[in-house]
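The numbers here are math on the coordinates, done by the rules we state, and not lab data. Just so we're clear, the structure is a prediction, and the values are computed from it rather than from any experiment. Cβ atoms are built from the backbone, for glycine too; each structure is taken alone.
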Structure I
Amino acid sequence: MEDKAFELLEKMYAEFNIKFDKIDERFERIDQKFEKIDEKFNKIDKRFDDINVKFARVGERLDKIDGRLDKADERFEKVDTRFDSLEIKVDSLKDQLSEFEAKTAAYHIETMSNINELSENINFWIDEDTRTRKDIFLIKKKLGMI
């Protein structure tokens, strides 16, 4: 009976070894699958790290662009201020030009009036001179000088 018990124990031991070997194989396959999953997670982590680096670069570029936009805004404000100043100067020049044109027109009218008056005076003096000569001629004629 001891032999049968021993054989039975050996048989059970052999069957347990086979089952444990199968379980070990399954665990090895599970470990391999976990290793593959770990590799995939490592690749994903690497990709996330790469993406984070790229996002950091994008963030830096956006900060630079934001700085440039701020500088551009400042420049536009300066240009806008200059345009406002130029508009004020142009308006002032327009006003001065209008005043100048008005004064020039008044001077033109006054000058034309003076020229007309001068022309009339010259015609008057020419007429007076002609009459005076005529009168002298008639006086000389009467006196018999001619």
Structure II
Amino acid sequence: MERSGAISFPFEVFEGERPDFFIRHGKEQFGIEVTEAADPDEQAKWTKEAKDDRASAEPVPRLVGEEACHNPEKVRDIVGKAVSRKAGRANYTPCDLLVYLNTHADWFLEGEELFDLLSEIELETCPFPRVYVYKPDTLLELVSETIHA
């Protein structure tokens, strides 16, 4: 299996704990750790809104302003924090990291703009050979500068 390219079929995926998943193709195996990139304040607000919605007999409309939906610096910061958080606890190799975005701040960030923004994240001391950032319809690969044996 070529680690630098797409995974070829057939392959097997196994749930783990550290890392979260193992992918096996023939005799080769590698792990994928998965984490969320989210703003804790935004998450707390969503949790409160969900509780309010459950307590209400009627749906509660919510408006999200454009400033909340296009905040490139916030996206970069929460992805960087998610990578750092996982890097500090990584003790398994080989293992890649998949970060999924869970924020309003990335709604209007696409393709090149999102990739350029995430390329600003410091990965030199990151223990993961590859860091992937996922949002619906987009999967970006950031390559760590760390050399792994």
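Here distance in nm of label points 7 Å out along Cα→Cβ at positions 89 and 105 was derived from just one of the structures I, II, and that gives 2.0; the source is II.
Out of I, II, which one gives 6.0 for distance in nm of label points 7 Å out along Cα→Cβ at positions 57 and 129 as computed from the coordinates? Source structure: II. With Kirkwood radius over Cα pairs in Å coming out at 17.1, pick the structure among I, II it was computed from. Traced to structure II.
Structures compared: I, II; top value of FRET efficiency 1/(1 + (r/R0)^6) of positions 25 and 121 (r between Cβ atoms, R0 = 30 Å, to 0.05), i.e. the largest, recorded for II. When mean count of other Cβ atoms within 10 Å over residues 33-40 is calculated for each of I, II, the greatest value falls to II.
When helix-only ellipticity at 222 nm (-39500 (n - 2.57) for each DSSP H run of 4 or more, over all residues; to 500) is computed across structures I, II, the figure -9000 traces back to II. Comparing mean projected area of the Cα convex hull in nm², for residues 41-96 alone across structures I, II, the highest value is found for II. When distance in nm of label points 7 Å out along Cα→Cβ at positions 9 and 137 is computed for each of I, II, the one that comes out at 18.1 is I.
Sorting I, II by distance in nm of label points 7 Å out along Cα→Cβ at positions 49 and 81 from high to low puts I first, with the largest value.
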